[in-house]
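Every number here is computed from the coordinates shown, using simple stated rules; none is lab data. Note that the coordinates shown come from a computational prediction; the quantities given were computed from them, not determined experimentally. Cβ atoms are built from the backbone, for glycine too; each structure is taken alone.
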Structure 1
Amino acid sequence: MKVSLAVFLALTLTISIQAEELPAVAVAGDGALVSSQQIFDLANKPTKESHASTIVETPTGLVAAWFAGTRERDPDVGIRVSRNENGQWTETVEVVNGVQSSTLRYPTWNPVLFQPTEGPLMLFYKVGPNPRHWWGMLTTSEDGGKTWSWPTKLGEAHTIGHLLGPAKNKPIQLADGTILCPSSTEIEYADGSSHWRVHFEVTKDLGKTWEVIGPIQTGDSFHAIQPSILTYPDNRLQILCRSKEKRIVESWSKDGGKTWSTLTATDLPNPNSGTDAVTLQDGRQVLIYNHSEGMVRRKDAPDLKPRRILNLAISSDGKTWKPVLTLENETGPHPKDADRRRHFGEYSYPAIIQTSDGMLNMVYTYNREGVKHAVVDPSKL
């Protein structure tokens, strides 16, 4: 099998940060971590599993969403929403699902909430049997997430097939009102091979019509998906992506997202798990990610899972990153119940925003049982 130089470097690159001692797990109320709470009570959870959460600030407050059901890929998986009112999260409600007819229902996937500067709250999500054969949907809310419009299918493009909207992470809105959605596809060929490719979906009319930029890579050098977008002066943009090559990979644009550089590996590890990032009001960049390369095997204790540790890293230039806060770091003991043990020690698929009060708000999967909401004061990072 031919291995490109980029892949070889990604697989052999030493992680200097890995050798350093990561920050101890933060304690709410002590230092930068302001608060940390489950969105719903795990003892009375509405569904067996929850995953892939998203968060947004609306004029009426915070709204979070995620997919939930028996298990990922099961047809009963729908998109649930909760709103934060007076510091408390409301009871979760399923607002959309994958019902196609009285005899056919598909699972839903990867919701993404976005509040444009003008217009209704947007909820993007996917429907389909798996990520290779899903399609994008959009529903909107005029009242901050209380009620939702009838969902519409985003459509198709000859370059990528089904439009998806943002694959996992939030869009950005450019100065002219254009919404730039970071997206990706997972393509499987007849011979069993697969390619992950990054592209962008662009709308200038709140999702009525779309243009596609990319894919920006063939999938030969890096298998990358789920980009997040960071902004810089002079119309520059950066994306950070999940990859199969054990590294977070990046690409840069000098023209507001019209063209992109070749994907390259960063110094940050990635256990093939979703990340998210945000540009702060002061110009710094913050990344939320699993600082892990993969499974840690142990002889006398349960293995440590790739997504067992969840971290924040910060950068002033998007090139040099420093881990500054540890949200979770599971080392055991593990539950005896086999079903609970299946996802124990998984803190994954985070989403992060900076709200109008300057705080960082993030949500993430908690052992596939719950969705955790954390607030961090970036002035203390």
Structure 2
Amino acid sequence: MRFLSFKALFVLVMLPPILYVVSLQGLEEYLEHHYRSALVNRIPGDTQALLSGRIRLVDQLQAIVETLRTEAVFYHHGAMLTVTIRTQAGRRLYPPAFSDDSATEPGLETMQVASENFALLNEGLDVTLDVTLGHNTVVANAVLASCILLALAGLAVLYRRGVRGYEAEEAQRQKERDAIRAREARQKEALAVLTDQKNDLAAEIDTIQSDLQAAQERAARNEADLFDEVETLEAKLQQNLKQQDRQQARVRELEDQLAQLAREREALSVQQGKLAGGLRKRMDTLYKNTSFSDRSLTGLAELPETLQIKAEEVIHQLDAQADDVPVKRKLFRGKGKETVFEIVFARKGRLYFRRTKTRKVDILAIGTKNTQEKDLLYLDRI
């Protein structure tokens, strides 16, 4: 109701009856003026017939009024036309009044009628016309319906204006509510950030307080504790120095052991050389068709006893019939170099030989699978 003005609503409620009354009065005045003008324009009618005495003026005026009523549209829809015609002397001609028989006998002569009509016309005619629109007639009801429709149209306009005002205010309220929600969300986010910062600051304060307390505790240690710590460090230092002396003694001991091992290796090499020398004499004596390199004899001497036996068995076969000994592969060492053959014995043993121009067997290296890489490098160099 805030968007529907009470004053406007009151005016729209009171407007139909007021407008109805005013409209009826105005319409009556308009019709009176209109019909009076039409009636004045028609009076006195056919003057020639009046002056010749063919018709009485009263009868002609009555005919004119009846014709006007017949032609008046509003008269047939509830409008009442009250017509009064008088002479300037006040004699009423319409509606006709009763008169003496001599004035109204049909046998009057024409000259007397013409004389009477002439006298009345000379007096002049005064026309009075009243229009009355009765209630509950077609015209009155049409006017009332028009007034009601006009009031309803005004009420509809007022209602639509109120609805638009309500919708506009509701939209403004919704906009304000959305703005409040957005501001509330921003404030919640800001509050959450402040809460996190508060928690971080509280944690940082706790850490600082813990560090401060620890520092105070460290600062509160007495001088005796510090001296004890210094003595402990000095004892550890002395212990480390003693351990260092022991390690240096161990190093010197290891160096002496390495020197002893070097001497033993040298003696072993001399012994192996002597052994290889004896082995060469034996091999040269037993195998006339086979020659041996120093590396092959050294490798043979370093083999375990079981592998030595297997290797010497292969050497015996090569010396007797080299073509019958199975060869694992041929080693092509490049252009201009002789082909070297590889024989595998006892799964782990390896023997490398070549054939001389005189078809003798020249054994280049003897070893195992573990020494194969070194043996192949040696073969590439010769």
Value 209, 87, 31, calculated as Cα extents along the principal axes in Å, assigned to which of 1, 2 | 2
Check the numbers for relative contact order in percent (Cα under 8 Å, 6 or more apart) across 1, 2 and tell me which is largest.
-> 1
Answer label among 1, 2 for the case where distance in nm of label points 7 Å out along Cα→Cβ at positions 24 and 72, calculated from the coordinates, equals 3.2 | 1
Taking FRET efficiency 1/(1 + (r/R0)^6) of positions 232 and 368 (r between Cβ atoms, R0 = 35 Å, to 0.05) for each of 1, 2, which is largest?
-> 1
Which structure, out of 1, 2, was distance in nm of label points 7 Å out along Cα→Cβ at positions 152 and 320 derived from, given a value of 14.2?
-> 2
Looking at structures 1, 2, which one was helix-only ellipticity at 222 nm (-39500 (n - 2.57) for each DSSP H run of 4 or more, over all residues; to 500) calculated from, given that it came out as -1000?
-> 1
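Please state which of the structures 1, 2 yields 3, 12, 11, 12, 8, 7, 6, 6, 8, 7, 6, 5, 4, 3, 1, 0 when P(r) over Cα pairs in 5 Å bins from 0, in percent, for residues 96-159 alone is computed from it.
Traced to structure 2.
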